[in-house]
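Novice: Structures are listed in the sections that come next.
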Structure I
Amino acid sequence: MSKRIFIDTNVMLDLLGERQPFYESIAKIASLAEKKILTLVVSPLSFATVNYFLSKFENSKKAQEKLRKFNVISEICLLDAQTIEKGLNSSFHDFEDALQYISAIDSSCELIITRNGKDFKKSLLAVMSPDEFLNSLIKNKFPS
């Protein structure tokens, strides 16, 4: 079974929006998912948010094509009434972060990849930036 990592919305936007200087790191992680070395898990909320922002900078057809391609290499977690209830009752200050965190837990992810680690201070899962994650793979001689 491959390593399951949860991708936060900001990192998904870095990849699909090719935002510099963040794009290269998440592109390397996405490449590992394409090779089935790891599993990227993402919230349906992230698809909606990323579509909204991408559509502001490029036409919606191109934005949706990028989302389709990302959908092929990722697994979309469940976002249901139980997730909402857990988020509403969590100790997270930001509701969206709570939903992301609970989704990661409920999807059996090992860690969360985000550029906003401070938003996940209460996480029981490891939280890393894309660069930190790649460095951990190098340190542990993970296949690429």
Structure II
Amino acid sequence: MNLRRVLLWATAAIGAFVGLWGAIAPDSFYASFPGFGRVWIAIDGPFNEHLIRDVGALYLALAAASIAAALSDGPRPGQVVGVAWTVFGLPHLIYHVTQFGGMPTIDVVGNVVSLGGSLLLGVVLMLPEPRRTRAGREKMDMTKENV
């Protein structure tokens, strides 16, 4: 399995975890995300079921796109999914790093690591495939055409 597929499955897992929780149990998501006794959402304002369910649906859409790309041939679908994760992840990270007032250090670190990590996954997914991989794939494609 190549690195791009591994990263796509990682983004699919992130999207499914956050998405299912937010879409199916918005009250629980609001009150106790990310789990482990930490609270990152409720400290940001009053509960809004519509917003939480929409965020869950957004993450589920990103997870579905990641899965579809992981099951596809070639790098292009993964690169497109990387664009989506990056476009979502950058403003998401920027918002959160400007809202740390009074948050315990462990939660600040958790936010930066988790949101920065998912953004980094998106950026890496956008990268072109290595030259040697591309050359090998092109050679295989030419061989298939001659059969």
Structure III
Amino acid sequence: MHGANSQIQPAAVEIRAGAKALIESATGVLLVKERHQDGEPFWTLPGGGLQSGEAARAGLRRELWEELQCPVATGSACGQWWYAHQSAHQTVTLYQVFQTYVVATPVPNPAEGVLAAQWVAPKELPARTLPQVRQLIQAR
């Protein structure tokens, strides 16, 4: 029965855990360029979703190796944010952000969806930087 008394069932939402790296140098912060599901490019911090049962720091090291072919050392947690993914189904990820230090030069891996990596001055973030990333960086 459809009508004023029928209830609309919300779409199922998948909640994921993720980890991102705040990698800073004397001149800027490291951002990576990726694409949304619709193909639009955007800039974000490196990192990604955690695998089932994976600890945040271990997952972050794995993600940075996959995305940037770069070993890293992870430091303390320095923030978090929610991100609703643009995809065929509703997925929301809670990303923990860790102060992170690179051990070698980051090299973007297009096979992992990383189109570019760039050191950017905090006051000169690209226009398509995710708002959550912009807010975290500008608050520091």
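Novice: With percent of Cα pairs over 27 Å apart computed per structure, which member of I, II, III shows the largest figure?
Specialist: For this comparison of percent of Cα pairs over 27 Å apart, the top structure is II.
Novice: On to the next question. Of structures I, II, III, which gives -25500 when helix-only ellipticity at 222 nm (-39500 (n - 2.57) for each DSSP H run of 4 or more, over all residues; to 500) is computed from the coordinates?
Specialist: It was calculated from structure II.
Rule-based calculations on the coordinates, nothing more; no lab input. Just so we're clear, the structure is a prediction, and the values are computed from it rather than from any experiment.
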